[in-house]
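Below: a set of structures, written as structure tokens.
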Structure 1
Amino acid sequence: MAVLAAKDSLKRAELLEGKALSSLKLGNYDQAFSDYEKAALLNPKSQGRIGWRYLFFLRDYKRACNYLEAFDAQTPGLDDPIDDYSVNYLKGRAYVGLKQYKQAIDAYTVAIHNREARNGLEWVDYRYLVARAVSYLAVQQPEKALYDLDNALKNNPKSAMAHYHRGCALQQLNRTKEALTAFRDALFFVQTQPFERDFYYEQPDAAYEGQIEAAIQKLKPLSR
């Protein structure tokens, strides 16, 4: 009987998640997250997917963090996937939203090292490297940020956001002329490449044309 009850709970959770996703696509967030909450009670494995939806759709970083941590605790030592991401990458995003940059760096490091150990640094998603670099910049560690951004650009040389944040790292290091070159590269790629986004939303670290132009104008007088 217990096995049948467990299977029934999992089935109900699956149906609720399907219903919630439909509501989400229609913009009915109240109904969507009500159903997601019910699904999480029925199936703890749902916590990861619900966590990233709180993260990206509502930017409710505290709830996102709670769900992602609860999901991660179910399999200690593993960086489990959640759709196209890893739980530690998503935890890093939630920590950044809470301005807990040290915890974000630790979470991103788990995600990065996990992939590097399996396949080498050249197979690490460049977005993970950019994300950790941005957190390094937030705690004034530009040398570490620059290392990550150089590797991100090896994996995606046309990334406007990687060039932009590389410029920010060089600026923190007072390497003004190099920073200006990086910003100009970012401007070129943001104007000539598709904007960096996921299926539903833009990348959290994306660089915008106006933002890049402002950085260039600010540095021009200093680079003469």
Structure 2
Amino acid sequence: MTRAKAEPVLHIYDDTFRVTEWRFAPGAETGWHVHGHDYVIVPLTDGTLALENPGGAQAQAHLTQGVPYSRRTGVEHNVINAGAAPLAFLEVETVRDHAAHQRRDVLVRFMAAWNARDVDALMDCMAADCAFHASAGPLAQGTQYQGRDAVRAAYAAMFDQFPQAAWTEDRHSVLGEIGVSEWRFVGTDRSGRQVDVQGCDLFRFDGDLIALKDSYRKARTG
């Protein structure tokens, strides 16, 4: 079946939001698409949408003018006006959320690479021009390692210093260009000394990759 296409009218597109008004004649469709961002639908009219979903599944959504609903990134479907009258809605996408999701995924992979003791995987998460500020050192910022070679050597040295190590209880969040990973480090160094402390990393990003890892951890006494 060949259907008419719904008409998209772009109202706002900046670094935070994309707002598109979708106008449907009776029987018109958007065509198959995957949503790359979290979004909110604000109906401008009453109406009924037929939703074609992957695998042949079908559903309906009943729109009430002015009553919004939200969906998360990754939704895949074809949207059709199933009513006898024209309908329209605003689709408000949070464009910035895509970068945040991508960067958080990098932090999750980065933590997994530490627990896998995989230096190559760690460096895959680092930007071309990267730096690492250790939690201890002679400077107020700790020991600073600048450039991929220096950062890679520092990460490898950490594995050498702690033959047994695990980063647990991890939580990750991203806001704009800044990321935070909280963790609990449990390890045994080469002398047999056991370490069990909480800490965090502050990150700055270059695109989706880590430009700076800035580490902090508790110092236990007694």
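Given that helix-only ellipticity at 222 nm (-39500 (n - 2.57) for each DSSP H run of 4 or more, over all residues; to 500), derived from a single structure, equals -22500, which label among 1, 2 identifies that structure?
Values: 1: -22500; 2: -6000.
Source structure for this number: 1.
Source structure of the calculated read-out (Rg/Rh (Cα atoms, Kirkwood Rh), for residues 54-149 alone, 1.25) within 1, 2: 2. Kindly point out which one of 1, 2 the value 175 was derived from, the read-out being volume of the Cα convex hull per residue in Å³. Derived from the structure labelled 2.
Thinking of 1, 2, which structure, once FRET efficiency 1/(1 + (r/R0)^6) of positions 14 and 46 (r between Cβ atoms, R0 = 35 Å, to 0.05) is computed, gives back 0.70?
Values: 1: 1.00; 2: 0.70.
Attributed to the structure labelled 2.
State the single structure among 1, 2 that was used to calculate distance in nm of label points 7 Å out along Cα→Cβ at positions 62 and 126, giving 5.8. Mind showing how you got there, number by number?
Details: 1: 3.7; 2: 5.8.
Label of the originating structure: 2.
Tell me which of 1, 2 gives 1.1 when you compute distance in nm of label points 7 Å out along Cα→Cβ at positions 190 and 206.
Numbers: 1: 1.1; 2: 3.1.
Matching structure: 1.
Where is relative contact order in percent (Cα under 8 Å, 6 or more apart) largest, in which of 1, 2? The maximum falls on structure 2.
Values in this text are rule-based calculations from the coordinates and carry no lab data. These numbers come from a predicted model, not from an experiment. Cβ atoms are built from the backbone, for glycine too; each structure is taken alone.
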